[in-house]
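Chemist: The data blocks that follow each hold one structure.
Any read-out appearing in this document is the output of simple, stated calculations on the displayed coordinates, not a laboratory observation. Every value quoted in this text rests on a predicted model; they were computed, and no experiment measured them. Cβ atoms are built from the backbone, for glycine too; each structure is taken alone.
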Structure I
Amino acid sequence: MKIVKKIGWILLIGLIAMQFYRPAKNVEIGDHTAVFLSETNPPQEVKLILETTCFDCHSNNTVYPWYNHIAPVSYWLADHVKDGKKHLNFSEWESYTSKKKDHKLEELVEEVEGGEMPLKEYTWTHKEARLTPAQKEMVMAWAKKSRVLYQLGPRPQ
């Protein structure tokens, strides 16, 4: 029984210590998705869907929930956002080539169509991110239409 008690104390001390060492937040000031929105020009309803379901994990600015102040949840969220940005970062859209932009939009369609995005873990706590079949169709139609911009190659300046 002594060993269980020692392990318990170690875990408790570790959990308390984690509260003082938090991961860096993904927060950027300014209009970090302006280039993406300007280029792809989503209808207002699609733009709202992107803002409520995608930008938290796939841009340089995350709106954190209250429970992000509690470790180990803060570590889990930081890792989740980092992974999301690795796959697609709307804030870095300008740095992508036309071919990469086309591919990212193709993946977006596949993920939404397959029900992989938005993640179930995200929709558990963000009810507004639960997409109806009609909303999914709108997003996919817009993304497919936007892909044409990048399949044609670079636009003359």
Structure II
Amino acid sequence: MSDLKELSFTVSGRVARPCAEVYEAVADPAQLSRYFTTGGARGRLTPGSEVTWDFHDFPGAFPVQVLKAAPPRTIVIQWGGEAAAGEAGVTTTTFEFEPIDDDTRTLVTITESAWRPSEEGAKNAFGNCEGWTGMLAALKMWVEHGINLRDGFYK
């Protein structure tokens, strides 16, 4: 275990909508605010931009740096994380959107990396793993059925 430099995790799920539609539900702040960022999202996920995400369960807007946005397949962001590895104190989250079943469904894969291999790093990584898994479930419900799964869940 001494060779372990950082912790990372990957979660994934399938959404029964075309890849471009699912990508847009993440990139568009109006849609993201309807099912994930319960306190609101400000700014579209475009390369080089800084947007903010606010959550009722973690009050206060979080700055999010967009490193890459390649519609409809990839979004890469960085945002601050306590117990993040490296001097910058940020984690990197990659969203991958893969069309499946003749683009009638989309496999969404979210990978977050750069947590310190410590008790605090593991606690924060596990918390974010839970958060991204919840985001995938909420994304699926929003895109497929127009239901905000998080409504009333945290507050």
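Chemist: If semi-axes √(5λ) of the Cα gyration tensor in Å is calculated from each of I, II, which structure is the one that comes out at 37, 17, 13?
Modeler: Details: I: 37, 17, 13; II: 25, 18, 15.
The value was obtained from structure I.
Chemist: Determine which structure produced the value 1.9 for distance in nm of label points 7 Å out along Cα→Cβ at positions 77 and 141, calculated from the coordinates; the candidates are I, II.
Modeler: On the way: I: 3.5; II: 1.9.
Working through the options, I get structure II.
Chemist: Moving on. Computing helix-only ellipticity at 222 nm (-39500 (n - 2.57) for each DSSP H run of 4 or more, over all residues; to 500) gives -9000 for which of I, II? Provide the component values of the computation, followed by the final result.
Modeler: On the way: I: -18000; II: -9000.
Computed on structure II.
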